[in-house]
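Pasting the structures here.
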Structure 1
Amino acid sequence: MSTVASIVLAAGSGARFGHSINKVWLQLQGKHIISRSLENSRSNFSNVRSILVINPDDEDFARAALAKDGALTDTEIVHGGATRHESEYNALQYLKGDIEAGLIDLVLIHDGARPLATPQIFSAIAAGAQSHGGAIPTIALDPHEMDTARTETVARVQTPQGFRAQQLLQAYEKAALVGFIGTDTAACMEEFFPDVNTVAVPGDIFNIKITYPQDLTIAELLVPVQ
């Protein structure tokens, strides 16, 4: 059975949300957004390392928030960097020894501001990455959202994105050597391992990213009642 490392990114700021703190520390139906993201990212796996990447300045608040939600015990905290790419690199370096020793087979990387990504999506991404080398969830764009001159299929990419652990680590270490910064995990893999067959897994229209205040309002209506 594969051992999965689920990396949840939460090292950003609350600038676009118009808040003094990262929006992942806000409440969603009585529980912090990040706690919901963490729980969904690991609940369907029996062998999982749960990694939360945060801004170092948020550590005290993060530990208190996770403890309140009962999500701290199973979570390993890593300090992120100035960019999403750097935060991913830091998490992979934290796991490097176990990845190189073959103790971690797959890595999933998820945006902590997507608390409605279901456990089933994480399972599907892990299965796709195990079988093909990489997997990403996608949603086909509505024709009205696309340039009518374009004839190819265009899709919106979500997270989590999953890849075989050793190749992913190598891709980010190669990126560090040449100064490459990817827009997301898949971009870095494509740059250094273009032969990896990254498959598209059906995404979920409810897997929204909470970026602006209205997104939180929508999420309040969509979060499953427990």
Structure 2
Amino acid sequence: MEQLVLDMGLAPQPSLDNYLAEPQHEALSHLRSWVANPLRSPVPTLLWGSGGVGKTHLLLAVRQSLEAQGQGVGWLDAQLDSLPAFNEHWSAVILDDCHLYTAAQQAAAFNWFVNAQTPAAGVPRWVLAAADRPPADLPVREDLRTRLGWGHVFQLQPLSQANRCRVLRQAADDRGVFLSDEVMDFMLKRFARDLGSLMALLDQLDGYALRTQRPITIPLIRSMLEGS
């Protein structure tokens, strides 16, 4: 499906509250516990799993929670070309999509990791990372790979179809969008079923429906595709 450039609706910000806990109870509980007390001496955490299981959602939710508390956060993902130096005022370092890092990004991530865990001020910072595979299999430099794997490691499991439907319907409800069972069934049968693709599709549909002032129906979906 070709990506459309459309006016988007008001999608809710990622949070720990709007992430479906099942079947990720252990990982979500760990993140909630740490965010509630970010100044404690932390152990690094790595979340891994296939695309669409919500890794970036959780990392963004943690960053938002910390920033709402007035904490500084260092953020690095594979899309960033500008790589700032480590900042002693950060209370956490968050590393997304580690499996996609270039050599320069790996060097920056290693520097941030070392400075976060052995800071000059003597107060360790939390390192939270995400990747699509376990740390032993990451295609990154050895010193970074071993550090990413020595703390807490959680595998995020793909959602069942029933849970994907729950997440999709909740996301639509949060936008004030009605999705009929017929539309849900059409989306799940005709498009990629991973959660990331479904959320992107919902964003596109929401924007197209707003622009055309029409409800989301199967004819609207077909119209959007024909116009792409």
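Since every read-out is calculated from the coordinates, none of them should be taken as a lab result. What you are looking at is a predicted structure, and each value in this text was computed from that prediction instead of being measured. Cβ atoms are built from the backbone, for glycine too; each structure is taken alone.
When distance in nm of label points 7 Å out along Cα→Cβ at positions 100 and 188 is computed for each of 1, 2, the one that comes out at 2.7 is 2.
For which of the structures 1, 2 does the calculation of distance in nm of label points 7 Å out along Cα→Cβ at positions 44 and 212 return 4.8? Derived from the structure labelled 2. Across the set 1, 2, Rg/Rh (Cα atoms, Kirkwood Rh) reaches its highest value in structure 2. One of 1, 2 was used to compute helix-only ellipticity at 222 nm (-39500 (n - 2.57) for each DSSP H run of 4 or more, over all residues; to 500), and the answer was -11500. Which one was it? Checking each candidate, the match is 1.
By the measure FRET efficiency 1/(1 + (r/R0)^6) of positions 140 and 164 (r between Cβ atoms, R0 = 30 Å, to 0.05), tell me the structure among 1, 2 with the highest figure. If we compare FRET efficiency 1/(1 + (r/R0)^6) of positions 140 and 164 (r between Cβ atoms, R0 = 30 Å, to 0.05) over 1, 2, the biggest value is for 1.
Ranked by relative contact order in percent (Cα under 8 Å, 6 or more apart), structures 1, 2 are led by 2, which has the greatest value.
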